[in-house]
Structure 1
Amino acid sequence: MNDHGMISRRSLLKIGGAAAVTLPLLGTVSCSRRPAPSGAPSSGGDGAQLTIAVSALMASLDREYEIGAASMEAMNNLFEPLVEFSRRPFGDSGSQVPDFDSSTWELRLLAEEPAVSDDGLTWTLVFRDDVTSHSGNPLTAEDFAYAIERHQQVWVLGSFYNFVAGLLPRERISWNVVDAQTLEVTTEQPSPLFKILLQNNFAFGLFDAVASRASGTDADPWATEWMKANGSDAGHGPYTITSHQPGQQTVFTAFDDYHGGAPAVKTVVHRQVDSSSTRVALLKSGEVDIVRDLLPTELKSLEGADGVVVDNFDESLFLLLFMMMNNSFAPFDDPLVRQAVAYAMPYQQIVDDVYQGYASPWKGVISRDYPYFDPDAWIYGDGANPDKARELLAQAGHANGFSCELLCNSSEPVSEQVAILIQSALSEIGIDFRLNKLSAAAFTERLTGQQYEGAAIWQDLALTPDIGYNCFLYYRSTAFANVAGYASDSTDQLIDVLLTTMDGPEREAVAKEFQRQIVADSPAVFLAQPHYVVARRDHVKGVTAYPSRTIRFDEIELAR
């Protein structure tokens, strides 16, 4: 697979990090609305309000241009996916984790399970006939056809996903509106990601084509300006936006004509609270119902607080903490040096001392919750092995160690703490990491442009539990998020196989081979997987640890 003029790495990452969002294969899926959590009392539809304190509000409602946390949460409630994960209980507190078993997935906007031809090239999608948009227009197959075309023409996030799925350039895909509710999509090669991406609102998420077309102009045929401000009107999801005050709050209101039934929680408020310590105080006082994005020390202060529950999700882990090493420059152009660093890394100490139990050891190339994750590929143990590291450094001609820069993002205090711990640990084998704390903008500029010759602490959210997607994203030689500059013809070939082979024994075997090669080459150090942690008042039930780390408001029950 070649890069046919795709958007640049820097452009994509500036939008909001590596846009990592795809999912496992669907099997037989059921058709139902999101159920209430097991054992959760109903709010009785009494119009109760849920208030969520967020560090920043949404910036745009056009999914092509915005993937910030608040915008992602907004869009996952305003827009409806074609399919969705089922969920299972997490502990006994009323929270949930998604079930990645494709046989349990739920249909949302589809009336039937997606069907694929025997050659894996033609997909048939049958849409529900009882769904209306927030603008009052009925859902049709034309809405999805329009969404595909818009993703390809606007050429930002949607085109990125289409490209990874093998649907770009334009000649790689065709579609035919069979009737009002049926669409056939034909791809040039089998695409295991096509079915997966039906869950992804940023990839194949559809919207009201009638409302969108009516809002376009000659200068803006794809209604990008209208969508940024009024995208809620094009959604089919359980909520609409009734008020947005930048810097203050966004108010979401339940959509009474939602096809899954009117949501129990009638009003949801995203309240901007910049300071994490203030968010903690507001939760303790009961002024807000949910807070996130807290430091480990702040989370510890909430454990056992009156009326507060801290959900420390050690399942459904998709946040990845790397130490990237620029493979294009000495000394990290030598795999022996990279292996030495990996052996010397204090993995367990990072989890215990920095994250204080709100992270887990990674020990792999992809998230341990991804299908095909191979724990046997890991060779670096649980903690530092300085003797092995010194041996490898000597073989590489660096018996006396070396000095290089270690970048970290100053807006992420935990990343800085990790960098300081690594700086201390690696000094024991003669490596002098010079810590360079950069602003978020400067850090992103240098990292995405590969304008560094040492290493960098970087975390990214790999939203999609698919081996091909993840491997393309971080390790293909020309990929967007390959900020380590790693290049290998053999791994590129394995990635191509993973992107064009449907799930089964062949794909699993290639997945294992790929993971073992990447672990051995060690283009980066795979430090830890930080947990998704949600602190909430104890009357809030139904939080699910989705890969996107977003809350689906219609799943929440308030048991006041």
Structure 2
Amino acid sequence: MNDHGMISRRSLLKLGGAAVTLPLLGTVACSRRPAPSGAPSSGGDGAQLTIAVSALMASLDREYEIGAASMEAMNNLFEPLVEFSRRPFGDGGSQVPDFDSSTWELRLLAEEPAVSDDGLTWTLVFRDDVTSHSGNPLTAEDFAYAIERHQQVWVLGSFYNFVAGLLPRERISWNVVDAQTLEVTTEQPSPLFKILLQNNFAFGLFDAVASRAAGTDADPWATEWMKANGSDAGHGPYTITSHQPGQQTVFTAFDDYHGGAPAVKTVVHRQVDSSSTRVALLRSGEVDIVRDLLPTELKSLEGADGVVVDNFDESLFLLLFMMMNNNVAPFDDPLVRQAVAYAMPYQQIVDDVYQGYASPWKGVISRDYPYFDPDAWIYGDGANPDKARELLAQAGYANGFSCELLCNSSEPVSEQVAILAQSALSEIGIDFRLNKLSAAAFTERLTGKQYEGAAIWQDLALTPDIGYNCFLYYRSTAFANVAGYASDSTDQLIDVLLTTMDGPEREAVAKEFQRQIVADSPAVFLAQPHYVVARRDHVKGITAYPSRTIRFDEIELAR
């Protein structure tokens, strides 16, 4: 635990890493999620969707588990309070989320959240026509239980309660007004509280009645039950009817779902370890969707008979860093870090390594998130060895230096990026010794800041909010600040971003913050990899959510 009582960065990143969002909510009705514009009818009763995944879910307890398959499972079992609206992407029936705060859709809430004049007390009114998978009606007690469980279990909840303004840990921040109404009071005005309502990992609901019944004296918050049986506590469009570790998970449509019974009745997560095998299964039509493929594999699928590759180059959320250990020479000197940033061949990374499945980043938060400031960027297109040598000379390293460059051996693309960076930086006298580590060893050294040079690292911020993103990666005490960056002035700016409601003042602070981080360059901001989904052409309705999960009830099948 750190000085805020939060879980350590090492412990949390071992769970998997992540982030969240949500400004002003719209007043869109709470009907079933609409099908994509122009989508054909579904495959009808008994329709099945098969998704080949590299690994199956490990747990349904969001307090502990944020792996990709687990997140996708939970986002279909547990209904969010609100969600992104969507707009068409391309002409193949796919979509991207719209981060415009005026277009949010209500899901479990009956009306838009209201906040008091002092910005501290939020009133949430829940729908009265929703039942859980266990048959219990949705009430305000379910949200109170979710907050209290975060408070008591205190793993991921420690992070979310901090950024949402619900500290100190022991404070009872909620008040159940009546069966469907709840008030939550934050410690200070919190622009993030409302944003986080769309995040199932921050404020997703459990059926409090079913969850409490599963608790025991030894396990009052039912953590063991939740891992395997959490589906029973959900309000979402699907339940789990079968789970065979290492083989498959079967999801079945919930007939009493408040939005109407989903069109796709059965969804199968089928574990296929090899990406090349996943490609072959998609080509043959044995599976409907595959992800987590190499750029070369994706290229091989473009134009394949019956296959569509969705290369989502809008609403970007993935981030590729070269983290530099700011606590160890020579990277404790911002001039050295700037030199590396000027020398890096950003476009070559996008073109040669990602083959077009990534975009230049040129910023410190996702370029598609609100308040992103492109004018803060000072490094141009990179690939500027003359400027880099000039800065190295100013820092006292005219003859260069040698250091370690870590990469995760389980991520071939990261290794290719590392090799390209190694070559480019050798031109300015920096000798990077490439050290390929297993996923576990890489995570251990990165999160513990037990590396003397730099590391290639991909992450994502689930919430398109400037305060959330900046706290996550750049606050001196933040768990994902694996560069060890520390600045009193930027910490103060982050505090303002976390406690100032959206408007001109917050925007001005956001711009100042981005300029400071770009100048300090605690990391090299390499690229924004795209979310890419390969699918059979009869599958419509994929949305590129920041969680990288597919909402099964949005899918339409045209056989």
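When distance in nm of label points 7 Å out along Cα→Cβ at positions 78 and 494 is calculated for each of 1, 2, the greatest value falls to 1. When distance in nm of label points 7 Å out along Cα→Cβ at positions 190 and 534 is calculated for each of structures 1, 2, structure 2 gives the greatest result. Can you say which of 1, 2 returns 0.9 when distance in nm of label points 7 Å out along Cα→Cβ at positions 486 and 526 is computed? Source structure: 1.
Where a number appears in this text, it was derived from the coordinates with a stated rule and is not lab data. Because the structure is predicted, anything quoted here is derived from the model rather than measured. Cβ atoms are built from the backbone, for glycine too; each structure is taken alone.
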